[in-house]
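Coordinate-derived values only; no laboratory data. Treat the numbers as computed from the prediction; the structure is a model and nothing was measured. Cβ atoms are built from the backbone, for glycine too; each structure is taken alone.
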Structure I
Amino acid sequence: MSTNYNVVLSPEVKAALAAGKPVIALESTIICHGMPYPDNVKTALACKRIAERHGAIAAVCAIIKGVMHAGLTDEQIEYLGKAGTEVKKVSRRDIPAVIARGEDGATTVAGTMFIANRAGIKIFATGGIGGVHRGAETTMDISADMNELGRTPVAVVCAGPKSILDIGRTLEYLETQGVPVIAFRTDRVPAFYTPDSGYRAPVRADSVEELAGMVEAMDALDMQSGMVIVNPIPEKYAPDGEKIEKATVRAVKEAEKLRLDGRDITPFLLKRISELTDGESLEANIALVYNNVRLAALIAAKAAENARQ
């Protein structure tokens, strides 16, 4: 039996791309490893509706039975959501093995960027990016998202690096990779759950038009690297920063005692922080994802409009 190495597009994604209509990518790790069922499925389906409401088609990316997909049906999202953590968390390095074995895979930021780029999708909305972990100067624990952003021309709309990370070192690493970091309507880099990490943003953009122009420039210049657009969580949904930091420090210490690392550490930390904040962080996570999908759809719609003119 021959293996399909191409990205399978859903009919609506295929039609939109062929017509030059706006399409944004969404990851699937958030479905299988980011939230419990049924919140994960509800959130993914809501993201698709939000994207459509703001002018774009949402292509959820995943690997199902060894085949890469950009654009999942509601039934496929339900299938992944119910399977949850039984589905492998898949970054770039995992893709060959998962395809060869005919397995299911929930794609991380790096894995989703890889699939989106092969599908011809230039804009991707997620919650937060991975980066340099706290203590990485001794553990060398640095997310594959960092290198993927340095070599794959996809613009990632997020609420900043995850708060569990060393954000200062993450920004330094992105600079080394030549990745533009653009803050939307703020001078600060947000820290996922909170609007301000304490670090100044390298570049600020105050309109969707500006952001669309930057994405177009990245594409036209054939830079062969990505872009990070940081979109702070709306203040009304942001939990108390001090509470989040205390929960994060405690969760990191617990992860160290359990000797967790690599792909296991982020799901553990996010789940533990949710428990320690009585679910506040999960509610914030859902709100910021919706906010990022909205912005990504608006950027994609504007870029498509510009291309038609």
Structure II
Amino acid sequence: MYSYFDGFFVYLLTEKNASPHTIESYDNDLYDGLTFFARQMGIEDYSLHPAQVTKEVFRNYLGDMHAQQKSGSTIARRMSSWRSFFKYMCREGVLVDNPLARISIPKRVRKLPRFLAQAEMDRLLACPERQKLLGARDQAMLETLYSTGIRVSELVRIDIDDIDLSRGNVKVIAKGNRERLVPLGSYAVEAVRYYLHQVRPQLMDGEKGRQSAFFLNNKGRRLTDRGVRWLVKQYVQQLHLQAKTSPHTFRHSYATHLLDNGADLRSVQELLGHARLSTTQIYTHLSKERIKRVYDQCHPRA
């Protein structure tokens, strides 16, 4: 089975333009199922052939996940991963039929995304100490996250040539290697300009002339997803904000604040780079929830 998994991951990477995070997710889901199948059949997992995984085996796997009280979203994701894998097996001629083709997958329950109130966001953006080298970089990074609503994976892929301060925009590489231009607000432009001219040259040091990455770590190399998450976590803890605030919370806050202040849904969809309007519509629920809370708190007869 290992070799079939490897072929599937190569297919996802080369033909589907899947991100490393997506492939890692498939990897975790498939190996979780493989471990169960091998244990149930009493054989080594590497010797298992895809044809041995029947509908009955999968129903047992579903029952096991329910017995472990796995969430509906986890079960749906794992089943979806295996369905995609078997679809690939049929395409490659390894299997004739997809054993999951007629097994219903539970619908994922979409949770409302967590976002920060405007006052909380203002406090977070003011947290980095600009007079310090890394503080000025962090301020530019946080302002860019909130000003653009881009994903952390898009942030760390920004190169110096992608930033156009004269026009106030940044080019980002989205999922599937799609490019889009996103506006930079005036606060972000100011912070980015200061970082670009006063801080980045000092961070480059020995990397001078060889580093295209815009946001650098203290060794002059490209800042990583993990590095950005760690930095955000430090500032969140410093301000005692919500424990689960992450770089993606900036994206949720960005969309929610735009809609709260009158932006139309189609514009927010384009700014976020969503392929489907239905993906963006989740943020309208956030705005409605906030409006309902305001009404309940303020109306004398609520």
Taking relative contact order in percent (Cα under 8 Å, 6 or more apart) as the criterion, which structure among I, II has the greatest value?
I
Kindly point out which one of I, II the value 0.10 was derived from, the read-out being FRET efficiency 1/(1 + (r/R0)^6) of positions 14 and 126 (r between Cβ atoms, R0 = 30 Å, to 0.05).
II
With distance in nm of label points 7 Å out along Cα→Cβ at positions 22 and 238 computed per structure, which member of I, II shows the largest figure?
II
Given a computed value of 4.4 for distance in nm of label points 7 Å out along Cα→Cβ at positions 38 and 158, which structure among I, II does it belong to?
II
Can you say which of I, II returns 18.6 when mean count of other Cβ atoms within 10 Å over residues 70-77 is computed?
I
Matching task: 0.8 is the computed value of distance in nm of label points 7 Å out along Cα→Cβ at positions 30 and 270. Pick the structure from I, II.
I
Structure responsible for -14500, with helix-only ellipticity at 222 nm (-39500 (n - 2.57) for each DSSP H run of 4 or more, over all residues; to 500) calculated and labels I, II on offer
I
Structures I, II, by Kirkwood radius over Cα pairs in Å: label with the highest value
II
